[in-house]
1. If Rg and Dmax of the Cα atoms in Å, for residues 32-95 alone is calculated from each of P, Q, which structure is the one that comes out at 14.6, 40?
2. Given -26000 as the derived value for helix-only ellipticity at 222 nm (-39500 (n - 2.57) for each DSSP H run of 4 or more, over all residues; to 500), which of the supplied structures P, Q does it correspond to?
3. Taking distance in nm of label points 7 Å out along Cα→Cβ at positions 88 and 112 as the criterion, which structure among P, Q has the greatest value?
4. Taking distance in nm of label points 7 Å out along Cα→Cβ at positions 16 and 80 as the quantity of interest, name the structure among P, Q where it is greatest.
5. I have 14.5, 49 for Rg and Dmax of the Cα atoms in Å, calculated from one of the structures P, Q. Which structure is it?
Structure P
Amino acid sequence: MTGVIWFVQVVHYPLFGRVGAQEFAAYAREHADRTGRVVGPAMAVELALALALAARAGAGALAWAGLALLAVIWGSTALVQVPLHRRLAAGPDHAAQRRLVRTNWIRTAAWTARAVIATMLAAG
């Protein structure tokens with residue numbers, strides 16, 4: 001998910017501003033549909049694995065920190081990014097698009113931190 005979020009943050013979300021007004025709503029809806037099919041299952045698997053890791057006897061602080069970061073990611077997704085995507089699906093809204101790029105740094109930072117934690121856990 002770290003690679004996906006960096007691509008979305010640096011490449012994909014900024015390109016929303018280049019979509020013409022006539023095509024914007026359809027583009028935004030299709031983006032949400034296609035992206036959801038890719039990231040939805042990956043996020044669900046990530047959550048299940050993080051829960052299993054934290055629930056293990058002797059789970060350390062890193063496992064719990066990773067789970068806390070997922071709570072931030074899921075909260076930001078549900079409370080900030082999804083509502084902004086709904087606004088964009090209604091038509092061009094440059095303020096919403098700029099806010100989407102700006103607020104998505106929350107998820108980008110959290111997933112990046114999770115990648116560091118996963119690397120530390122794997123290195124044991």
Structure Q
Amino acid sequence: MDNKLDVTSMPSLNLAFIGDSVYEILVREHLCKSNVGKVGVMNKLKVDMVCCKAQAEAVKKILPILSEQEQGVFRRGRNVTVNSASKSSSLADYHAATGLEALFGYLYLSGKEERCRELFDIIIEE
């Protein structure tokens with residue numbers, strides 16, 4: 001029996017489910033390393049960085065450098081049919097954020113953590 005995970009056929013929402021956590025841990029790690037203040041301050045910054053609007057903006061920074069395969073994963077995640085979005089974000093931002101999370105989930109489950117970090121570093125560049 002082969003226990004190898006077939007990430008390419010995994011549903012996009014499953015990829016986004018894990019990608020949400022991967023992205024958030026990268027944000028938390030960045031904030032801890034940046035020594036921006038107390039936990040309450042870091043939590044507020046974290047919330048601002050992982051919201052749909054911020055993730056939609058993040059996509060704009062990395063989309064031009066994604067491989068064809070990565071773009072495909074992003075598009076699949078972005079195009080998933082959802083019943084509702086957060087009250088504080090637009091449906092377009094919600095879709096873009098889901099695509100970003102699916103991409104990070106795909107990369108993580110594919111063992112490409114360094115690519116996750118590379119893309120995240122581009123996202124947080126000022």
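What follows draws every value from the coordinates through simple rules; no lab data is involved. Remember, predicted model here, so these are calculated numbers, not experimental data. Cβ atoms are built from the backbone, for glycine too; each structure is taken alone.
1. Numbers: P: 15.2, 50; Q: 14.6, 40.
Computing Rg and Dmax of the Cα atoms in Å, for residues 32-95 alone on every structure in P, Q gives 14.6, 40 only for Q.
2. Values: P: -26000; Q: -23000.
It was calculated from structure P.
3. The maximum falls on structure Q.
4. On the way: P: 1.3; Q: 0.5.
Largest calculated value belongs to P.
5. Details: P: 16.1, 56; Q: 14.5, 49.
Computed on structure Q.
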